[in-house]
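Please go over the structures that come below.
We did not get these values from a lab; they are worked out from the coordinates using the rules stated. Quantities reported herein were computed from a predicted structural model and do not represent experimental measurements. Cβ atoms are built from the backbone, for glycine too; each structure is taken alone.
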Structure P
Amino acid sequence: MSGSPTPAPLAILGPEHGGGRLAEVLPSALAVLGVPDSADPLGLAPTLAGVRRIAVLLVDGLGWYQLPTAAPYAPTLAGLAATVGRPLIAGFPSTTPTSLVSLGTGVPPGAHGVLGFTVRVPGTDRVLTHTDWAGDPSPLSWQPVTTQFERARAAGVTTTVVSRPEFGGSGLTLAANRGGDFRGAAGGEAVAAAMLAALAALAAGSGPTLVSGYHADLDRHGHVSGVDSVPWRDAATEVDALVARLVDGLPPDAALLVTADHGQLDIPATHRFDLDTDPRLRDGIRVVAGEARVRYLHVAPGALDDVVAAWSTVLGDAARVRTRDEVVATGWFGPVPEEHLARIGDVVVTCNDTYAIMASRTERPMASKLVAYHGSDTAAELTVPLLVVRG
């Protein structure tokens, strides 16, 4: 594959790691479509000169390092990766809500505030699960940044968002995609049909078009059955058919950008800690958020140093245990305004290698029974593809 990054899959990446960012995809697309004040950090304009319609497909869980594994079942993806593919960095935490909003807004997580799969609502002991977000807190206040779809629409671009029907009007959809006309579609065939229909709606003399599509099944089967399991292979075949249909159906003045939100790692049973069954990991903890590969710990008053010491002792080389200030200082979140800081745990625990930290009683039982996880800062989780195809 062209441009393949050098880090090994389990290597830890820092925010200074070179290459493009997922958050730069839509700003670059808008620059191609002529939206004023749009930068092109990915340098798409020369390749896509003359393009008036752009479709962006995000395949949940299709990490760059999963492409070789998928290749026997996804020849279209393999061919595109080898010829028009490059790696991007999704961002930290490497999790779906954070990445979707980074893509939709074009800014790092610190600015948009969707800082994890689950986060504590400041001033409360409530944990907000962004994928089950019905609208409280208000998406407009929780995620205050203007989306790229709103910017595009204001500039005369027709904008459409294609995703599963049940996601229409959800807090996460509004945070990431407000400004786009929502069309519900479940399954690869339906997503392809809806995206191509939106591209084909460009009438003579009208403005340009931006279509965003989302497909979730590869991630779901990776979580439940594992990467390279039979269900995961079947899902990769479906993704390949979806991408092939989009490529075949592109109008001459259109382009397709295929990307993802994160990769995945299978987690062995012997590499799992359970914070709900080890008293050393519960002592001093008020609220637990995040997910299995990156935990946000909100501690009782005066317990910060004791929690850091206890977790460091128990986890050893399996994870890095740092304070909020230390993690923010790494730069992974970008600048974090004061109103977003408390969404990050007082202590942030970032897993190394193939380790994970379950919460068997605090979270839904299924969350501790999955096979593959993501969220941490390894190359396998953070690195996603960008495939660029012209009609």
Structure Q
Amino acid sequence: MTTRTVRPPGRVAVPDGAQARHAWRMREMIYGQLRSRAISAMAELGLADVLGDGALTAAELADKVGADRALLPRLLRALASFEILHLERRGSREEFSLTPLGETLRSDGPGSALPTALLVAATVAPAWERLTQVVRTGRAAFPEVFGQDFFSHLGDDTRLRRIFDRSQETGLALELEGLLGAVDFTGPLSVVDIGGGDGALLTGLLADRTELRGTLVDLAAALPPAALRLTGAGLADRCELREGNFFEPLPGGADRYVLRHILHDWDDESCVAILRNCRAAMGPDARLVLIDHLAAADPTGDAGEGSSGQWGGLMDLYMMSLFDGGRERTHEETAALLREAGLTVLRVTRLPGGTGVIEARGTLGTPPAPEGGDR
């Protein structure tokens, strides 16, 4: 328990050593939004790709990216303090290069964080700034800021949709190996990727499994990029693209139904409706594969290799800012939604970073209950 400092009238209360350390740490956290903005600025300027494997001075970088020669060095030094850039002094010459952390902002890096930084810069950050209002009103900020919900906004902006799809793809790169190790996709199976976006997941599943066939279900705006990706990968003859959404009846008779990072966008009632539609489409031997962040029951716990224990809390704040009812759920909360929809959990695999892979089947003796209607 912290002992409060008693301040005599007219005197400045001077903290002791521990109190001062906490006070400085709190100030650094308060200014943390500037750290995010600096990283987004680095992404928007394309600094990581310009640097590549080399080292350049601030003046050289300013000329290449079209930035101010006086102010860019200050951004670069801040990024160096965040361990994103390495600063090396050779006499009077200062050269900047990428650290291993900074490498993740290269567009060609595996699991690149660049599209996520661009997405935050373009459209997410303004919603975060209204978090107090979100908590007070219980309503997401994104529709108020942009005049429409998040996915409608993506549908109206082709460039933003490409950034979002790329962000999803690079996130998938961090999860795909673990997913393939957690669920059996071998043999002559059929897979339905529900809300599959531009087809990155389906491409990853089908690429080395010649007996696998896939169906991608998503809104009309997602289908042309998906067709382009699947055709480019030589998989078009084993894939079917269907316009639709998860609040409508889904293609029946498949062996695997996949929902990747879908439920955390929705409230509990909507999640149950989505899951019931999956259950209605599933035969007795079919499996639902649910891939989503699983929040820790203890919010101070470790999220696993690849992220800090704060990751779950950050993602939950992200969801509440963008989506009414959006949230990160624990394993127990997710299992409760599955039970209500007539599904039984078979196994749960936790991946690095807090992502969980839940495999479920229809509960024996529970008839499928389709949930129709548009949302």
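With helix-only ellipticity at 222 nm (-39500 (n - 2.57) for each DSSP H run of 4 or more, over all residues; to 500) coming out at -8500, pick the structure among P, Q it was computed from.
P
For Cα extents along the principal axes in Å, for residues 66-129 alone, the calculated result is 50, 22, 14, so let me know which of P, Q that is.
P
Quick check on the output: 1.3 is distance in nm of label points 7 Å out along Cα→Cβ at positions 146 and 178, derived from one of P, Q. Which one produced it?
The read-out comes from structure P.
Please state which of the structures P, Q yields 17.0, 52 when Rg and Dmax of the Cα atoms in Å, for residues 114-289 alone is computed from it.
Computed on structure Q.
Can you say which of P, Q returns 35, 23, 18 when semi-axes √(5λ) of the Cα gyration tensor in Å is computed?
P
Could you tell me which structure in P, Q was used to calculate mean count of other Cβ atoms within 10 Å over residues 42-49 as 15.5?
P
For structures P, Q, which has the highest computed value of relative contact order in percent (Cα under 8 Å, 6 or more apart)?
P
Suppose you compute mean count of other Cβ atoms within 10 Å over residues 26-33 for every structure in P, Q: which one lands on 23.9?
The read-out comes from structure P.
Determine which structure produced the value 1.2 for distance in nm of label points 7 Å out along Cα→Cβ at positions 298 and 330, calculated from the coordinates; the candidates are P, Q.
The read-out was computed on structure Q.
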